[in-house]
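Taken together, the values in this text are just the output of simple stated rules run on the coordinates, not laboratory data. Remember, predicted model here, so these are calculated numbers, not experimental data. Cβ atoms are built from the backbone, for glycine too; each structure is taken alone.
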Structure P
């Protein structure tokens, strides 16, 4: 199945340095969330990881079973060059929708908004299938509708609940209070839990 915004699209964005989603460091809401997890043995996936600052931070604070995934080999290759201690077997260059695994936690940081809205239901189903029972999907979503045709593609709390409530228990979905200044008032922090 051909998907909008395929591997070539994202690789070209990296080649042309059109990476406005890349803030250059771990996202503060995700950093704070990771800081609160005491059980460092959790298996974590970060899809659409890009330069994977969240993975680098998680690995640094003791999470060793963390996997990154991206369509494009450019950011994955750069990440492994910057972090030679990170196991290359835990870095996946592939389509998220083809990925196989079983995770305690999936972290969402600018991946959902990069997908065409026609794929949102498929994203919910895929994250659900990748999580262990009781596993969580957590991270940041835009609470904003972008004026252009995207990506990124925005949304609001009600539109996200429409998707997630069918398959997950919504633990929280609230405005971020610790967004980066450029995204203040434009983000929701959310945690949803797989209950069946």
Structure Q
């Protein structure tokens, strides 16, 4: 049995599971990212959608109004108090059929009152991960682009799943950029 970090390294080589893949932790002067002991610390890219209530829009996951966000691109992002932003990862993912990844926020941000929503990366899902970053504080909060934001933990199934994400044509398959909420159309 391989050690967890060696297993992740091997899965990335065999399946191109994470691109670009950073083999080891990068952290001096930065919020760390790259291969860790039992997971992989992912980075946030420099494109964001910052929530705004300027237009008084209703937040409705079935009928989402694009005017609820302001687009921002930069080396950092300031999230307003008690608000959130959507962002995407630097890394692109290709999850093998026998793997489930779980995304959890890094403690560095959590200790500042910023939470990254827990989300799964299902077997056979591919694309850039859209992240939801909540600022739970009454103060503006800063996020640093191209630095660590969350960690992926990988779970290997003893068997492959019968129906994977690509098989059911998941609505977030092969997403690029920051993707807003979607629902499947009625048949």
inquiry  = Comparing distance in nm of label points 7 Å out along Cα→Cβ at positions 80 and 168 across P, Q, which structure shows the greatest value?
reply    = Q
note = One of P, Q was used to calculate Rg/Rh (Cα atoms, Kirkwood Rh), yielding 0.98; that structure is Q
key: Structure with the greatest value (metric relative contact order in percent (Cα under 8 Å, 6 or more apart), set P, Q)   = Q
query = If distance in nm of label points 7 Å out along Cα→Cβ at positions 48 and 64 comes out at 1.8 when worked out from the coordinates, which of P, Q was used?
reply = Q
request  = Have a look at P, Q and say which one yields -2500 for helix-only ellipticity at 222 nm (-39500 (n - 2.57) for each DSSP H run of 4 or more, over all residues; to 500), as calculated.
outcome  = Q
task = Could you tell me which structure in P, Q was used to calculate mean count of other Cβ atoms within 10 Å over residues 128-135 as 16.0?
result = P
query = Of structures P, Q, which gives 15, 41, 35, 9, 0 when P(r) over Cα pairs in 10 Å bins from 0, in percent, for residues 72-151 alone is computed from the coordinates?
reply = P
request  = Give the label, chosen from P, Q, of the structure having the highest value of mean count of other Cβ atoms within 10 Å over residues 144-151.
outcome  = Q
